[in-house]
Structure I
Amino acid sequence: MKTIKLFIATLMLTLTLSIMPTHALSKSNALKIARKALPSQGYLIKSEHKKGLWEFTFKNKNRKIEWEVEVSESAKMALKLEMERKQYEGGRRYKISSAKAKSNVLKKFKNITVTKVRKTRDDGLIYRVSFKHKKYTATADVNAQTGKVQGYTKNFFATKTTSAIISKDKAVSIAKKRIPNANLRKVKLEVEKGTLVYEVELIKGRIEYEVTINAKTGKIIEVDID
């Protein structure tokens, strides 16, 4: 009888292990990658796995700042970092100038080039400042009244040292070969249906193109025309 019970228990354990999900990148290794993307120490409060992607949510020590990090399983790198203050809000009026908003962003983020500053509304009045770095593109929301950076989003590039996927420059080259004489507007790394892709936005005359490229193979998946 004991032998039968032991056999059944072993069988149940085997079946349980066989149906447990397996990931190309373990949670612990993905978490290490996510922590490296944080600007300072964060405490993990939530983790979630989607097809081809790990998502981690952290808070700082006083719980006033929250970060969300997306990590690609296939590329084994952080794709996106989002920061938002707990008391996120815009201003009631535009008290600072766009030049001041730009200056505040340049002080907070080193070695960047600001590409655009525009007025918008998000729980109040803000300046949305777009900028780029050799490792990422980003936007930051600046309170139009206080000048404080309320939140930001960084989209990381694949570097030439990332052997798992092609570089950003290579993706742009592939897109421009498909659309000759077009000018680059934006390029970002995304996950679509579990596949890591580059979305390259080009403009030629009055026509805008979005070229979606498989980040591992360099194959063009789709070309959208607007």
Structure II
Amino acid sequence: MKYILPALIFMIFSLSLSAQQIKATPEIVEQHVVTDLSDFSAELELPGKISNTTNAPVEIKWRQTLWDQPFEWQAEISDRDNYYLADENGYTDNDYVMPLLLQPDETFDLSIYIYPNGRAGTATYAIDIVDANDQTKVLETMVFYISVSHRQLKEAVIIRNVKVFPNPARDYFELTPNQMVKELTVYNSIGQRIKTFAAERGKKYDITTIPDGLYLVEMSDGTGKTLKTVRLLKRSPKA
């Protein structure tokens, strides 16, 4: 991956030295995204624009030349008229890309939409803009680069740090102060519900009446959603 981007940048620079009918803005689309990857519906856009810089109509096609992305990712290319889905190998069939007639000074969006499907990673894509009547003639090249990393939600960080203490417990246990947990349910080792408590800041939860042993404490938000479940060992002092 680290050798791909410099090579593509050099190719773009070489093309820019020649007279251009078509202009990509920007020529290199680069994004570094931090997002919640637990949301499998997340959609990320790499936006670009193509312009006809001449005073005459130009008929073009775009052609995908590089598609280097994590296996789990899905992507599609959107131009002025259509969306094109990549196949299971990440490629769009260039033969099915429809020509586009650009009028003088016309600009249209050429973007790639990324669906990470819960996977962090990096990807590089390259698209050539070619003359529709002579597809060996490359008018412009666009490079799209994206890195995606996971952002832990504030709520996830908070609940991860919530603990019951003391553990082992004798007569009671307490809960790390927080605003998320509204209810505590204690289950025995075979899943029977033993006790339920309304969570309150600074409260000591009485377990003097339950036998010694290993229990599960389920923390919920009061709507039935379980936030976290932890083990609690009840151990009475020896006589």
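Derivation of every value follows stated rules applied to the coordinates shown; laboratory data play no part. Quick caveat, the model's predicted, so the values are computed rather than measured. Cβ atoms are built from the backbone, for glycine too; each structure is taken alone.
Brief remarks on what is shown
- Highest-scoring label, criterion being FRET efficiency 1/(1 + (r/R0)^6) of positions 108 and 172 (r between Cβ atoms, R0 = 35 Å, to 0.05), among I, II: I
- Source structure (of I, II) for Rg and Dmax of the Cα atoms in Å, computed value 28.9, 98: II
- Value -7000, calculated as helix-only ellipticity at 222 nm (-39500 (n - 2.57) for each DSSP H run of 4 or more, over all residues; to 500), assigned to which of I, II: I
- Origin of the derived value 17.6 (mean count of other Cβ atoms within 10 Å over residues 100-107; candidates I, II): I
- Given 0.00 for FRET efficiency 1/(1 + (r/R0)^6) of positions 68 and 204 (r between Cβ atoms, R0 = 30 Å, to 0.05), calculated: source structure among I, II: II
- Origin of the derived value 11.6 (mean count of other Cβ atoms within 10 Å over residues 44-51; candidates I, II): I
- Among I, II, structure where relative contact order in percent (Cα under 8 Å, 6 or more apart) as derived comes to 12: I
- Taking distance in nm of label points 7 Å out along Cα→Cβ at positions 60 and 76 as the criterion, the largest value within structures I, II is that of I.
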